[in-house]
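Listed below are the structures to be examined.
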Structure P
Amino acid sequence: MSDRLDEARSRMWRLFRTTYVTVTEQIEKDLEQAGLPPLLWYSVLWALERAPDHEMRLHELAEEVFLSRSNITRLIDRLEAAVLLCRKRCPLDRRGAYAALTNEGLAMRQKMWAVYSEGIAQYFTDHLSQDEVQVLDAVFDRALTTAQKLTHQSTAQEG
């Protein structure tokens, strides 16, 4: 084990990963029991709801929800079949397309949030003090900022 990853840090990482997977799997079960789509659908609907005019280019949406372009295309097909979004042609790029949130998609995102937010609280945040929430917020923010910065530097060096 390296000096940078001692036993305490290694244990903390395992707990972080295990907690994330366990909580996410339970929320997925809760959504399924409520007759709602999977959590990945929520991520797409939420990204579109926050986007200007409730629409995004497909490659931007793929980046936002951490999917490859081929996987986002298949997911968009399923969401479009469920009438939760529609595709729009990009007027400036004939090959490009937008995914646009429908009213049904907005309503579904809100239904899913009722179950999702309850799961976040029940399985995770209800078990934290306000001080712990603030500490974790600062820790995750700093870790994410650092990781994004290092990823950006690595990408810039490759190009």
Structure Q
Amino acid sequence: MGEEYPREAQALHAALARLPGVYAVESSLDRLQGLSSADLSGVKIGHLPHAVLRRSDGGLAGEMLVQVQFRLEPTERSWGTLEFLAWFVRDEARSGEYLQLRPFGLAPNADGSWRLGETLGFHIDLFVEQVHDDLAPVVAKVQSLAEDLNRAIDMYQAVIYQQL
């Protein structure tokens, strides 16, 4: 978790890192307005949530995507972490946040080298609408998500940290 991230993003990274098996937490911010379905075939934007963007034929007016990527150790405890995060993200989405959790992987073979089993990661996609020149709504959403995740971890820590 580097100093190059705003403190709100660092707080979200730290919350995720509290969970067993989570590592390599990073995040990015992408402006989705102006993207079209035709743009999605480009390699440089392969990290974007293609199904959502194809459904709306690109980004909405003033829409930004905060994407948090993380990896999990290949352990049983990480499986529990993934299940917890699946519940947490679904619950946040049910409460009205435009949020989703999805897996991400690269091609199994590139340049004659096999990578299958080495590139699996997960993305938490947070969509923020009506963002124009001021990033304050984005920052507020990231801070709120970090606080909610910390509260959920605190509430369920007995189950999360139990020895499997």
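Read-outs: derived from the displayed coordinates by stated rules, not from any lab. Everything numeric here is computed off the predicted structure, so don't read it as measured data. Cβ atoms are built from the backbone, for glycine too; each structure is taken alone.
A value of 3.0 was derived for distance in nm of label points 7 Å out along Cα→Cβ at positions 18 and 50; which structure in P, Q was it taken from?
It was calculated from structure P.
Of the structures labelled P, Q, which one yields 1.7 when distance in nm of label points 7 Å out along Cα→Cβ at positions 74 and 122 is computed from its coordinates?
Q
Out of P, Q, which has the highest value for mean count of other Cβ atoms within 10 Å over residues 42-49?
P
Of structures P, Q, which gives 30, 51, 19 when P(r) over Cα pairs in 10 Å bins from 0, in percent, for residues 66-105 alone is computed from the coordinates?
P
Here P(r) over Cα pairs in 10 Å bins from 0, in percent was calculated and came to 10, 36, 36, 16, 2; which of the structures P, Q was it taken from?
Checking each candidate, the match is Q.
Suppose distance in nm of label points 7 Å out along Cα→Cβ at positions 10 and 146 works out to 0.8; of P, Q, which structure was it derived from?
Q
Here helix-only ellipticity at 222 nm (-39500 (n - 2.57) for each DSSP H run of 4 or more, over all residues; to 500) has been calculated and equals -23000, so which of P, Q was it run on?
Source structure for this number: P.
Using the calculated result 28 for relative contact order in percent (Cα under 8 Å, 6 or more apart), pick out the matching structure from P, Q.
Considering all the candidates, the number was obtained from Q.
Work out which structure the value 1.00 belongs to, where FRET efficiency 1/(1 + (r/R0)^6) of positions 34 and 82 (r between Cβ atoms, R0 = 35 Å, to 0.05) was derived from one of P, Q.
Comparing all candidates, it corresponds to P.
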